[in-house]
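For reference, the structures are reproduced in the following blocks.
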Structure I
Amino acid sequence: MALIHCDFFSEALGLSSSMYVILPQTTTGQIGMDSVRTKEKLPTLYLLHGLSDDHSIWLRRTSIERYVSELGIAVVMPAVGRSFYADMENGLRYWTFISEELPAIARSFFPLSEAREDNFTAGLSMGGYGAFKLALSHPDRFAAGASLSGAVDMLQHFRIDSPLSPKEWLNIFGSEEVFSGGPNDLFHLAEEVARREGAKPKLFQCCGTEDFLYEDNQHFLKHARSLNLDLVYEEEPGTHNWEYWDMKIQRVLEWLPLTR
């Protein structure tokens, strides 16, 4: 495996940004780990971080490089701050960055496939929200999206309790009226996908039963099932921590619809 720390300039953000990229490398002499590369253009998992983290967190808290070594896929882990993967109402255009600019830049640097069947997204907490947002907003580009303990019902947090301060929520999403039914509302995006002709993304959702976002996940699960979306849901005892996410990202990798 190759691990690359890539610093680059983002036109969408107007500033320098960073990502870590894992690339498969066929090896026979690496002690303790087998690694394969089966395609010239690499299937790619965009792996997204949570609210208080950055692009390094999946590498620091899990063995993601080891977990993907036998799958022959690339993993792209970008930094987006506390943006909730949104074109912020009063801030930077992180949705444009993550959905348009980042894939184009990553493909210009590395041999990543553009084919829908080779592109996937996953994330934890804020990143779980971002992963579902990518998959539901662009079902023509992503074959699958996975949310681990995702903040999937942000409108609920606007009304009741949020990890964001009210001012930060408003700066990112605007008012409740602007958010509800708009491009940042996962419930609305799910409805749009359900009405869509053509391929729909496979979804994987999980949450620990002691997680403070468990109720959020139940709300979205009920909504997704009412729309007959292709969603696998798993729950077990667990809280909002890396012990749980380290376990579940391995399950996500088993679930990914990879074509050999």
Structure II
Amino acid sequence: MQPDALPPELRQIIKGEKLAPNTVGCSRALVFHLKGLKGYLKIAPHNPMEPLAYEAEVLRWLSGKLPVPEVLYCTQYQGYEYLLISEIEGADGSREVHRQNPHVLVRSVAEGLKLIHSLEIGDCPLDQTLGVKINKARYNMEQGLVKEDLLEPEYRGTPLGDLFTLLLSKQPANQELVFTHGDYCLPNIILKEGRVSGFIDMGRAGVSDRYVDLALAVRSLRHNGYTAPELWELFFEVYGLDGLDQAKLEFYTLLDEFL
């Protein structure tokens, strides 16, 4: 995506600002850092199941409730969506700087998740419950949007249709509904001076089972090398989980393969 393809109004806002590609994370969108504007620009083909406009709605609803970016501009133009958001100061949780004190990182990740899950959901219009996610997973599979080379090792080589059937067979009988981030992994948690300074990539956020976030937090910590038993104990202790539901953890890990 070249700057001359941007919407005219957006070109006026960024005024020739250099678009520096950001490659951290696994977003389907193109993400650019705009240093002078202290912001990020996301560009993605319009996806009716996960539009950038939904992420803008999430950020606006969360304004004043959680430390999240401000929406500076959002539009759809010539089949693409554009979302310009403010930058949050700090370094994301996957950065090398945080490895100097893993206990501080793990504690911060747990505290951040506890904060998100503490939000009042009575008036929340953002539905990410299981039925919504299953429909999105089916759509992504049917549209060829699931990247098989990025599946967890234990799932690679299994036809996606068989994995989806397995997923449906393992659906939990109940949901512990809270406000969830939806993609709670280290690159989406910004930390400054050992504390969470903000959350990003909120395009899957909304009311859902707490295990959506717990599963991805556990997987992200493992992928980043935080596997010592005392770190796991610290994470669950700080979060305040009383008994781990392993079946739910595995189900939501598998579900995320399709999202």
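Just so it is clear, none of the values below were taken in a lab; they were calculated from the coordinates. None of the values given here were measured: they were computed from a predicted structure. Cβ atoms are built from the backbone, for glycine too; each structure is taken alone.
For the reader, a short list of remarks on this structure follows.
- Entry that produces -11000 once helix-only ellipticity at 222 nm (-39500 (n - 2.57) for each DSSP H run of 4 or more, over all residues; to 500) is calculated, selected from I, II: II
- Calculated for structures I, II, Cα Rg over 2.2 N^0.38 Å, for residues 39-190 alone is largest in II.
- Largest in mean projected area of the Cα convex hull in nm², for residues 47-134 alone among the labelled structures I, II is structure II.
- With respect to Rg/Rh (Cα atoms, Kirkwood Rh), for residues 143-182 alone, the largest value across structures I, II is given by II.
- In this comparison of I, II, the computed figure 9.5 for mean projected area of the Cα convex hull in nm², for residues 119-246 alone is attributed to II.
- Top of I, II by mean projected area of the Cα convex hull in nm², largest first: II
- Origin of the derived value 22 (relative contact order in percent (Cα under 8 Å, 6 or more apart); candidates I, II): II
- Between structures I, II, the greatest calculated value of distance in nm of label points 7 Å out along Cα→Cβ at positions 151 and 239 is seen in II.
- Comparison of I, II - label where FRET efficiency 1/(1 + (r/R0)^6) of positions 111 and 175 (r between Cβ atoms, R0 = 35 Å, to 0.05) is highest: II
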